[in-house]
Structure P
Amino acid sequence: MEIQNMEYESKTPQDVLVFTDSPIFHKRTVILDLAADVTCGDVINPTTGAAYVAADADNCAVALQNQIAGEARSLVISDTQCVFNPAGLVVAAAAKDAAYAALVKQGNRIADANTAI
């Protein structure tokens, strides 16, 4: 039996979320015209679906599913009361601090080695 390379394996919400306070309120669905594919764990602007940049300020969410580019695409994204695994998040290095601050401001947390749940 051959062991597959996991580098390109798709992430799931379990790779991105460490904990959610509510099975209902931690996510929401938006309808977006996506210019590019979105994968689970991508930190995005939830209004445009584009990759998050620091200029987006508090307009930040995490994709919780994969979705191909196109018009009027349904996408499940984070909402509030989530604890995120930083290893599961995909965000540009230049926007990382701003994205984390925006997610925390929305009532979420970013896990670290000292996070108590």
Structure Q
Amino acid sequence: ILFLGDQTTFNILETYINKTGKESNDFLFPGKHLPKPLSEQSVRLVIKRIVEQNNFSRTITPHMFRHSFATMLLDSDVDIRYIQQILGHSSISITQIYTHVSHSKQKEILSSFNPVSVIHSEIE
């Protein structure tokens, strides 16, 4: 089962499927050599081409999207067990290594629980 997230994502994929004439048993993103899915290398090349066309200064990889997604879920206070399931990790320890502490979330937590701020708000 693939959860699409929201109606907008569903609509975009539905439009793509209708335009490409995909059948229900086709791969959503087929490779050059049918009936195989788009290869990881092909995805890397597409991203590389987009980076070059837009003159981005840093290298961008498919894994960065996955890592960023996991970090955004953590920053949104999604339970790490759900993130483990979404990413398909067999062990939660893999998910813990995979994600990193974001500076913005760390700052938010420190600001919220700073003893000086708490004392100051109680005085006022």
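Just so you know, all these numbers are worked out from the coordinates, no wet-lab data involved. Note that this is a predicted model, so its numbers are computed, not measured. Cβ atoms are built from the backbone, for glycine too; each structure is taken alone.
What the table below lists for this structure:
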quantity: At a computed 2.0 (distance in nm of label points 7 Å out along Cα→Cβ at positions 63 and 95), which of P, Q; calculated: Q
quantity: Which entry (P, Q) yields the derived value -3000 for helix-only ellipticity at 222 nm (-39500 (n - 2.57) for each DSSP H run of 4 or more, over all residues; to 500); calculated: P
quantity: Ranking P, Q by mean count of other Cβ atoms within 10 Å over residues 79-86, the structure that comes out highest; calculated: P
quantity: At a computed 1.00 (FRET efficiency 1/(1 + (r/R0)^6) of positions 15 and 39 (r between Cβ atoms, R0 = 25 Å, to 0.05)), which of P, Q; calculated: P
quantity: Structure from which 29 was derived, relative contact order in percent (Cα under 8 Å, 6 or more apart), options P, Q; calculated: P
quantity: Structure responsible for 19, with percent of Cα pairs over 25 Å apart calculated and labels P, Q on offer; calculated: P
quantity: Distance in nm of label points 7 Å out along Cα→Cβ at positions 31 and 55 - structure with the largest value, from P, Q; calculated: Q
